[in-house]
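Pasting the structures here.
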Structure I
Amino acid sequence: MNILEHHIVEIVSVEPYLAEWTRKFPDEFVSVVMVANCWGNVQTHQQTFTVNQWEQIKEQGYFMG
């Protein structure tokens, strides 16, 4: 399976993600619901990222998936 760019069309919500497993890591996590376009296929995605990853994704306008 190839990894493709998913370009963000709309950010629906960004909330802190506080699941038990995240306590093992020093980073904070966020749960993001967004609409993304991948080669004309527009879908809603729910993804979990570290705060640093999310800031970089917002800046570049896409995530790899």
Structure II
Amino acid sequence: MSDWGAGYVIGMAIGLGAGIVIGYAGRKQKPWSELTKKEKRLRGGIIITLAILVVATAVVLFLVS
């Protein structure tokens, strides 16, 4: 299997695992309206950080290939 294919398979496995964990954790979370300002700021920061990482990963993928 090529390096690209192996990376794709590993990425899919990690993404699936992260999705399952996040989905399970999401069931125990409070609704957005019940969060404190600190909790909203923390979750917003996490979402922004993950979005930046996704974009950076895509940029690296296109630059390397």
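Just so it is clear, none of the values below were taken in a lab; they were calculated from the coordinates. This is a predicted model, so every value here is computed, not measured. Cβ atoms are built from the backbone, for glycine too; each structure is taken alone.
For distance in nm of label points 7 Å out along Cα→Cβ at positions 7 and 39, find whichever of I, II sits highest and give me its label. Biggest value here belongs to II.
Can you spot which of I, II the value -4500 was calculated from, given it is helix-only ellipticity at 222 nm (-39500 (n - 2.57) for each DSSP H run of 4 or more, over all residues; to 500)?
Details: I: -4500; II: -28500.
The read-out was computed on structure I.
Structures I, II were compared on percent of Cα pairs over 18 Å apart, and the highest value belongs to II.
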